[in-house]
Structure 1
Amino acid sequence: MKIAVTAAGPSTSATVDPRFGRCAYFLLVESDDGSFEAVENAGGAQGGGAGIQAARLVAQRGAKVVLTGSVGPNAYQALEAAGVEVVVGCSGTALQAIELFQSGQLRAATGPNAASHAGTGATR
């Protein structure tokens, strides 16, 4: 299963980026063997729609789960529609978050945990 982790850098030792739509990188990790691909989040600097674009990116790359700090309502809805499970409240390194998820210590969210446009510092 492919797990997408929001990360501040392009390695599993990078900290989990608390922002889904405006994270620096997505680490796309194969849970079977631990191999991963780091994908820079080009939409993070967008004025609007960053969460939806990020949701599209991870879904198109085959992620079944997203591990992140927070996710807004538009991104959550887009991920849910694509069949991607969302786990919020993650912190520490990307590797630590993956290990916690794989050991069953992290559970899927039942909704967003951030307001619209929270990653920009503005809310609607």
Structure 2
Amino acid sequence: MTRLLYNYDSVFNVPGVDSIHKKDLLYKLAYSYLFTGNHAAGKYYYEKAGALSYYYYNFACIASLDKKIKEAIENLELSFQNGYNDYDHIQKDTDLDNIRSTDEFKQLIKKYFPDKPG
């Protein structure tokens, strides 16, 4: 089945897979492209899956891991603006360890999660 998944159209031609699983396959395809450095393709597939917030969140993770603090913060905010709201995951995701102690990160948390501890 892996061989069948190489582009958007291929996801919809996998026999015996329902629409929920197709969306999951799109997420995985998007994630794979994003983390192998093909950011444009990753964004495209996240958009197709209706999950642009995950594109920006995962891009923030990549930037944080690369210690690109400004880029990580910018993409984290874009993820919030596009609907990402998993506060608990944000607090424990080790990919964000490089930005979690910054003032910018703390300000974002206060801005988007005012009722949560910063």
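Each of 1, 2 could give Cα extents along the principal axes in Å, but the derived value 40, 27, 25 comes from 1.
Supply the structure label, taken from 1, 2, corresponding to relative contact order in percent (Cα under 8 Å, 6 or more apart) with the calculated value 16. Of the structures listed, the value fits 2. One of 1, 2 was used to compute helix-only ellipticity at 222 nm (-39500 (n - 2.57) for each DSSP H run of 4 or more, over all residues; to 500), and the result was -19000. Which label is that? The value was obtained from structure 2.
Bear in mind that the values in this text are calculations on the coordinates, not laboratory data. Remember, predicted model here, so these are calculated numbers, not experimental data.
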